[in-house]
Structure P
């Protein structure tokens, strides 16, 4: 049974949106310097290197890996191989704010997948929380002027980001509702580093295949600048290792439906980070949107 939302879990679920907002901005900065799918491959390859000393024991447990390879392959495909690659591709034709705003629709997809696949019917407070959170997102889109919503335009990258967030919603439910051999006494004795390393290992297979396909079809080129190593280090550590660890803990504690509402903080953080990089102070509507999103979180987490 899912537990109540505590300040500690709220902090753990707030950190990933902040890091993912930075990931969207960094991903946009990488356009023209690093091919998008190759960036995803490099991100997880570096994350693997950093994780290996902490979780290498899990990779030697061949029996456990063989018995669970289908589940682990699916986690690797959805969480590492698809979501981030689609996001980086989306950033070639979309903006960081649009990308994070589409990602903020995750509560809707979380609730939908939970109802259709797992038979988890959304509660009234889940729906109310989703409405409050999406109102906050709309406020950021409109920059405090509702009439601007009529002029909103979507591009191909927005569709790619929609596919990405569907992948992320499915990944989150797989974490929350694992098969029997990943529950209780049947679960291997993997700590967080070992489990994330195993996911990354399977994910790298998908990342490598898609990066190879990109190289053959698009024949993209790397353009090394002083920013590229910093970009690679950030995407490997912040939105990968730290964010995935915190997200996994949060989802396991309160469930993907409640955790999904925290994703709505991403566009607010993205707007604030973009404003900070441009030298502009956050506006009143950023604060108001933050309040609406937090209200949605509080309403949805009530028991």
Structure Q
């Protein structure tokens, strides 16, 4: 047989297709419009630790975020998209340089509303996949019954990190401590929202009213796996431009090239209503629902096979 791996993972690919159908059904029933935006863009949102794949003089999108927010500014209130995204140099048991993201935005919402939507989405998918209210991943049984657990980033670092989140940022080890010491302990019995990130970790997120030291951002963890990244969105173009410049300076300090400024996005931001948005890794979601230890087990082709 020429393609033994593809033959072996056929049940997972069948389940993947069912899961994507169910995702679409969930959002269509919620009056979200499915949209498509360009994969090749002139300027990504600059982030110090995310490298974008070049495509000629342009880039392959690391996320459809900038275009989707322009649609919010144009009056689209509830939109979602399932699309291919690209991040240079990301490869591991849970990472691919080309991945599938589910991204959705809703005007008039905040990150707390997105937490509720996440709960409803995953419970809906579990029901559609005939799994009831429990998910078993690599021997860990997770109760999906809402409401799910919530833990602030500050408390997570106090409890598991051995230092404060701000100290970790100052020492440039925030992501290392989060990934090695904290993430494996999250969402083991119930899904968990890790929320209120330090302001320095919310490049496109609104700062919390009354507490500008943190950004209204959360990530969702199930069985120790990070599934999504969500914000109450920043809508101030002046503040957003300043944050982009800060991220590009950080890239330069790290020996990385700066990215062009996304001017159409910044110009549209002034017209964008208060909103919340989320990017969810669909490949990882399929891993959970297939009880797959590696992302390789839920994609038809890996980069090494091409």
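The numbers here are math on the coordinates, done by the rules we state, and not lab data. Everything numeric in this text was worked out from a predicted model, so none of it was measured. Cβ atoms are built from the backbone, for glycine too; each structure is taken alone.
One of P, Q was used to calculate mean projected area of the Cα convex hull in nm², for residues 9-128 alone, giving 9.0; which?
Working: P: 10.0; Q: 9.0.
Answer by label: Q.
Here Rg/Rh (Cα atoms, Kirkwood Rh), for residues 185-248 alone has been calculated and equals 1.09, so which of P, Q was it run on?
P
Quick check on the output: 1.00 is FRET efficiency 1/(1 + (r/R0)^6) of positions 121 and 177 (r between Cβ atoms, R0 = 30 Å, to 0.05), derived from one of P, Q. Which one produced it?
Traced to structure P.
As an exercise: helix-only ellipticity at 222 nm (-39500 (n - 2.57) for each DSSP H run of 4 or more, over all residues; to 500), calculated from one structure in P, Q, equals -9500. Which structure is it?
Numbers: P: -23000; Q: -9500.
Among P, Q, the structure yielding -9500 for helix-only ellipticity at 222 nm (-39500 (n - 2.57) for each DSSP H run of 4 or more, over all residues; to 500) is Q.
In terms of relative contact order in percent (Cα under 8 Å, 6 or more apart), which of structures P, Q is highest?
Sorting by relative contact order in percent (Cα under 8 Å, 6 or more apart) in descending order puts P first.
Work out which structure the value 4.6 belongs to, where distance in nm of label points 7 Å out along Cα→Cβ at positions 17 and 169 was derived from one of P, Q.
Source structure: Q.
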